[in-house]
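There are structures below to look over.
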Structure P
Amino acid sequence: MEMNSLNRKRPEHVGRNICILVSCFTGLLFFLLPAFSILESFNSKIAQSVNSFNIAHAAGQDESQVRVPAVAGTFYPSGEKELRALVRACLKTAGGIRVDGKIRGLVAPHAGYVYSGIVAAAVYKQIDANIKTVIIIAPSHYVAFQGASIPEVSAYRTPLGDISLAGIVSGLRKEPGFTFVADAHIAEHSLEVQLPFLQEVLGEFDLVPVVVGNIDPKMLAHAILPYIKEDTLVVASSDLSHYYSYDKAIEKDSICTTAIPSLDFDRMDACEACGKIPVLCLMHIAQANAWSGALIDYKNSGDTGGPKNRVVGYAGIAFTGGLKMSDNKRDIPAAQRKFLLELARSTITAEIKNRELPQYSKEIPPGLAEERGTFVTLHIENRLRGCIGSILPVEPVYESVRKNALNSAFRDPRFSPLTANELDKVHIEISVLTRPKRLSFTDGEDLKRRLKPNMHGVILSHHGNSSTFLPQVWEQLPDKEEFLEHLCLKGRMDKSCWKNPETKIEVYEAEVFSE
């Protein structure tokens, strides 16, 4: 499939043996040649990984399950010190084109670091250090299956430490096309080799590890799209062509490196890539969000560590841009966000210090006189300290924010009024809402299919009672059933009332920003 770092001097032998095992179906099986001793060694490594994986499962409770490394010591160093030094060296020396804007998605290779690490580093060195969640979509090389699989573990381990799985995986597992195939994760390297680069650049982050078999990439993209937030990075793991001569590989790979960043789906038919499904999925996600693509770097193993007669291609590609909102929601410019946050704080401060409330009638920025629903949420040390808002757009944005700032600070019945001692500690978050729309559904299953986690705020009304959850609540309740049950209970309704077709469901979206 690709070259690892165990047999650096003879990468073509490793390529032959990996090609025996992979299920990427690149049509290269005719390269299978007698290499029993190397194959035996590789299979031994897989057996060790399987045993370690099973031990990790048997050793503790579900919440402590860890997917242990499968290719530490082959594709990259097994020692923490040596691995960190190698990753830092790649990041320091990597070249490539610099991109403008925040990288939302990227394509990175997954061979041994001595071959492809310099290309992967060219993209990873440019990602935003504030990323909190990384969704990695990687191909299955050793197991053929239908769908996309997320392992039933709580963390992934590398020599650099453990990475916790993100809370959203519980919801994503229930999306169409998702399944669980344990064997697909045991020895798979295409996802694992991305992790040390992410650990070095980001430090702590939450992981969504997706290994794909045969699945419609557009369907997969539609399942993932609602889970992508402002602090999310999407990674598609893939190498390019395999075992052509140096010049032929460059010719072949130019098809991919042109088609991928330009979102040319027709030309992708001729692209040879073992991670073609993950790449196509990322392309559909990029298309939905109107992201711009750019080729950061391209090399093949003939450039980095192997002979030029049989090479493997590697590309680093980045997609930049924003998150596309629904048609009825307009982005609030940074200057207007700053104005609203300052308005909320100055209003709360004036109330605490018995001063006259600020008047801004002559200074309102254009756009903030529009009638929109808003919520103001207060936190102290990541704990809720107040949250009150208005769903319906009955007053201008700035007036709604000022009113709800006062209500959240001093009139939320769950909390005592905010005090002067807390003023410097409080953190202000504002949500500006779209107009709610009725969501029709036939039954509970249909409702779950129509809801979009992390995008939809929900208003639920049943027999005269109603309640709402902002889109941010999906972070605490990522499972759709659990989200809806809690919403029913919040409104003092039966927890299964959401399944009743007579229940009224309305959805809205929120543009959220904070200090």
Structure Q
Amino acid sequence: MTAHRNNQSSFSEISPSEFFYRNRDLAGFSNPAKALYTATRELVENSLDACESTEILPKISVRIRYREEERHEPDPRTYVLTVKDNGHGIEPRQAPNAFGRVFYGSKYRLRQARGMFGMGGTMAILYGQITTSKPVTITTSTDGREFHTFRLLIDIQNNKPIILSKSTKRGVGSSGTSVELLLHGDIFRASAKIRDYFRQTALVTPYAEITFIDPQGRLWYFPQTTATVPKVPRETKPHPHGFDFEAMRRLLKHTDESSFPKLLMNEFHRVGKQTARNFLRFAKFDLRTDPRTVSNEETVRLVEAMHRFDGFLPPDSNCLSPLGTEILKSGIVNELKPEFYSIAIRPPSAYSGYPFIVEVALAYGGKTIGEGVRLYRFANRIPLLYDEASDVAGMVVNDLLDRRAYNIPREAPLAVITHVCSTKIPYKSVGKEFLAERPELERELKNGLRETLRQLKSYLSRKGSIEAVLRRKNIYAKYLPLIAKFSQALSGAKSPPRYQQLIKDFEDERVITVEQIANAKKKSEGKIE
């Protein structure tokens, strides 16, 4: 009996902050190098989201510098990370909780966003606190006239901010937020990954101006190359096919609706009056039943019927914000400088009731890509730099990319860009590094890649025809004058035969081929320089 009481007394509860304090590897803070990269990424993505949510052209400034006391110490050591943006800012009353509480933020709505868990920026601050014991400094302004500064720590046990100081200053500037924190890092091992992150971010956000200064004082500048900003995604309602029993139980417990048709029409995505009635008949539910009186067993039966009913309309894409052809084109041309590129944007699809859109681009040739195949993976505009072999896009590229089948020269520079946008990205980890092999997602990636590869094959075929014509022209231009001279000598003619027209015919053939390519270009997303 005593042993039983001792076991019972050992039970306890921990806060979300405490959980991630004990398990920070789950959020991408497994070592000083990965932590420095992850903290930079999370704060930059918060800044980009803040700008894009109000269609502001982002201007992001990032700096990593040594802490003066440790300037001559070896890595790993303490670094000061500062990220500043020109977004809409944060209301002063919300700022401490936004940065000082895990699972608190604006991400918990059903629409596309970079963040999903409301914890990335807070985890960076939490990691900095537990490795340096120093507070974070946050300055924010919503109007460019009043600037509110907070110095705070996180109460890990209670998952809430501890405000050490706060002040307000008036001035003239722009709205936005600046975050400065100290954290334990290893820039020697992290620098390559951080630079790759900024290069790839510039590839899919060419509408942003990004400045990065590393600890050696080197400046990395990524200019804005287009003024087109992706549309702001609209918040949507859950689709019946993605609803589970627990969500339905909560909905029925808190609803004010007294009839099932109204509940379905008001709480679910693309469910009209007739669809609601058809579903209730399919599920064998009385249309007059009060949703608040449904038993647990009936709730289970209702949800199971939702998953089987094929009369619901598929989810639409208003809650999504794909990059689009113009943004992808600007990023690819500016960052990769290819000889040729093609873009395929797949129509909206869905998995488990969650809408998604797949965009695939292919860049060929040029000096920037490098030899072989390079895969750039993005999800909701986030570059995915780790675990490529485990990602569904990596598997699709390995399965489909047969150089011989598409006449691609061996070791020719080739870049494949995949972007998935969705209200719920199927990540395999909290660290957001690779995507699960959802059959619907795999299908759209394959179809998009096939489309871009077919365009590349067509381009290479036309390019080969031009090169063949040029080789023939060069041969004739070299030998025809000699043949004409010998013919004149043999025949005793006063002038050599007129061979210039033959060479001109080959020039005309080349011109026609180029015109054909120009016409074909209008039917595809390709570019030929």
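Please treat every number below as a calculation from the coordinates, not as lab data. Here the structure is a predicted model, which means the values were calculated and not measured. Cβ atoms are built from the backbone, for glycine too; each structure is taken alone.
Which structure, out of P, Q, was helix-only ellipticity at 222 nm (-39500 (n - 2.57) for each DSSP H run of 4 or more, over all residues; to 500) calculated from, if the result is -10000?
Only one of P, Q returns -10000 for helix-only ellipticity at 222 nm (-39500 (n - 2.57) for each DSSP H run of 4 or more, over all residues; to 500), namely P.
Identify the structure, out of P, Q, from whose coordinates mean count of other Cβ atoms within 10 Å over residues 93-100 was calculated to give 14.4.
P
P, Q: which one has Rg/Rh (Cα atoms, Kirkwood Rh), as calculated, at 1.03?
The value was obtained from structure P.
P, Q: which one has mean count of other Cβ atoms within 10 Å over residues 77-84, as calculated, at 14.5?
Structure of origin is P.
For distance in nm of label points 7 Å out along Cα→Cβ at positions 165 and 349, which of the structures P, Q scores highest?
By distance in nm of label points 7 Å out along Cα→Cβ at positions 165 and 349, the leading structure of P, Q is Q.
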